[in-house]
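Chemist: Input: structures, listed below.
Taken together, the values in this text are just the output of simple stated rules run on the coordinates, not laboratory data. No experiment lies behind these values; they were computed from the predicted model shown. Cβ atoms are built from the backbone, for glycine too; each structure is taken alone.
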Structure I
Amino acid sequence: MGIKRSTLYYIGKTGINKRQEELRIKKKIADISREHPYYGYRRITAQLRRDKLIVNHKKVLKMMKELGI
């Protein structure tokens, strides 16, 4: 046929789950920043980890900039 087998069996990722997860993280960041307005991205990252939500500090900083916090 002339095409690779991996092309035939490739299933693309759905971005819906990723977007829902990002919205959930943003909501949690907004809640933490409302409760503790003096927290920076490092403390918010630590709080998210205490709440069993593992997120990289760079992602938290990026999301905080998007939210305007």
Structure II
Amino acid sequence: MNAEFDPIKQGIMWAKVERMESEITEIRKDMKELLELANKSKGGFWAGMVFVSAVSGIVGFFTHHFWGK
């Protein structure tokens, strides 16, 4: 069984696992930042929808009032 164990390959594999763990940590941090950004943009989207709806309602009222009759 000792003939199958290669300490060099074990060390290489260990280094790869450590590097992958640090990459996963960075990816998690980036995903949290993207989620926060997406949540912030939701509020701006709905504020824009309210603004556009109000403006189109006012324009529609005046066009119907002046040219609709």
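Chemist: Figure out for me which of the structures I, II the number 0.40 belongs to, where FRET efficiency 1/(1 + (r/R0)^6) of positions 19 and 43 (r between Cβ atoms, R0 = 35 Å, to 0.05) was derived from the coordinates.
Modeler: Answer for the origin of the read-out: II.
Chemist: For structures I, II, which has the highest computed value of distance in nm of label points 7 Å out along Cα→Cβ at positions 11 and 59?
Modeler: II
Chemist: Quick one: helix-only ellipticity at 222 nm (-39500 (n - 2.57) for each DSSP H run of 4 or more, over all residues; to 500) came out at -21000 when computed from one of I, II, so which one is it?
Modeler: Going through each structure in turn, the value belongs to I.
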